[in-house]
Structure 1
Amino acid sequence: MRIAISGSKGQLGLALQEVLRRAGGIGDALLLIDLPEHDITDLAAITATVEEFGPEVIVHGAALTDVDLCEREPDLAYRVNVLGTRNLAVAAQQSGAAMVYVSTDYVFPGREAPYWEYDRPEPLSVYARTKWYGEQIVRDLLSRHYVARTAWMYGQGPRNFVRTVLRLADERGAMSMVTDEVGSPTYALHLARALDRLVRVPAYGIYHLSNAGVCSRYEWACEVLRLAGREGIEVTPTTNYQRLARVPARVELRNAAGEAIGITMPPWQEALAEYLKRTGDHE
């Protein structure tokens, strides 16, 4: 299977490369799309690149995910998250490829639990709105599409929540974390495995793919420290952390569509333990 991956240098992109190459039969049939070599906001360039490669599937993981930056620079967020998605959807049209659009739990306002795949989105921020617009573009332009919403992703790379917690533990010996943001920490490698299974089944539509269960950021940080053997680090619970963007208070994604075709994901605690073991950041 020939697969194009946008955002190939990001946490999900790196995990997808590992999973797809291990799956067998892929060989060199991956088109890796990321800056500076490829700019998804350039319609002519990206369609030409994709058409030349001829993918069967495009996994679109590239996005401007800094939520506060999106508030400060909405035009940039729109250009990357909306027009960039439109451009790749057009490229999929022209090359005859199916498309996986990686979206976010932030499309929901966080007033209900759990959210099913076809519950009505109500984005609260520029970032969330641009991702929701991306979902609509993919659905409007392509009949063969998967919308895969995920949450609180972390994985390979120098920066993520888990590494931040461990860095604060080493540098400060203490930290504070909010209790009023609740979601599902999701290991990029587990999401990549789920997407690998998904693209091999022509069951198109919306999927909620996050590690099972929910926690606050305070609970997540405490579990990181426990599994890393640093339980002596003090974590102070707090609320109402001031930030530029509005974020949902509590989002739990119900994975009904994935379960119906045999795709499930482990609890977030198991995923975190696997990640820490693989990276060596454990006792």
Structure 2
Amino acid sequence: MGKRAHLFAMVVRRLATALILASLCLAFVSPASAGETTIRYFPAGPIYEYRWKLLELALAHSSNGGESSRLVPFAEDITQNRGVQLLQSGAIDVIALGTNAEREAQMRPIKIDILRGIVGFRIFVIRAADQARIARMDEKTLRRQLIFGLNSQWADLPIMRANGFTVETSPAYEKLFAMLSAGRFDAFPRGLNEAARELEDRKQSYPQLAVEQTKALFFPYPVYFWVSRENTALAQRIERGLKLALADGSFRQLFETYHATEIAQLARNKRQVIRLANPILPAGTAEPDTRWWWH
């Protein structure tokens, strides 16, 4: 056999072996994994766990013929604005954030408030030494004297400024705890469902920080799931699943399970609630229904 013929025969054998191995691999793929869809989401982290458990619930309610979905967090530490860009490019499939007109122009919202207004009920992370000072403040003094800290890309920043509050900003969420600890501002407003959990995660790094016990802000601030404007099918599936979960009570059960501690504390602790206008809400946005946690 000539050299060329030998090489040709060897290539043929290798191709045949590769085809056999590929066939064997396909034969062992289970129907469930073959029909599984990967959905990449943002933001990730402990305080967002409820949002993605709710998405799992919605997708389970709206699956067709055993269709399964695997949720995978987007691995990089990115800003909210970058997350929106990656959703538009297809690198991320679903985002869970609050609404404003700019976001509604850029993405497709599923207009069911997944947090029932609870993120708009803001309590303060402060330096523990300031508890008594802030407790003595009336609304006018609080507005005049307190400096707040917020992420420069969060949608609630223009709300706070439009309501007359002084705000220091940073594009880095984690840096805000260090800035508060160092006295760069006085209070870090966090959702009722966020403040205690965030401090628990950072008690070793910032033992001097605490949750303020007497004051709260409230503004209408619905949080939606968002997909790209072109992804109509996923939007319809999520909306259908959320409505089914609302109808059978599983949506409410999940919400109350994740927020039981905060709901109980709110019932016990009587806070002075300062209501704010939300000028960034798109026209026609429904008022959040807070009856599951606050009447």
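Of structures 1, 2, which gives 3.9 when distance in nm of label points 7 Å out along Cα→Cβ at positions 89 and 121 is computed from the coordinates? Before the final figure, lay out each step's value.
Working: 1: 1.0; 2: 3.9.
So the calculation was done on 2.
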Taking 21 as the value of relative contact order in percent (Cα under 8 Å, 6 or more apart) derived from one of the structures shown (1, 2), identify that structure. 1
Quick one: mean projected area of the Cα convex hull in nm² came out at 14.1 when computed from one of 1, 2, so which one is it? 1
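Here mean count of other Cβ atoms within 10 Å over residues 105-112 was calculated and came to 17.9; which of the structures 1, 2 was it taken from?
2
When distance in nm of label points 7 Å out along Cα→Cβ at positions 41 and 193 is calculated, the result is 1.1; to which of the structures 1, 2 does this value belong?
Going through each structure in turn, the value belongs to 2.
Every number in this text was worked out from the coordinates using simple rules, so none of it is lab data. Bear in mind the structure is a predicted one, so any value in this text is a computation, not a measurement. Cβ atoms are built from the backbone, for glycine too; each structure is taken alone.
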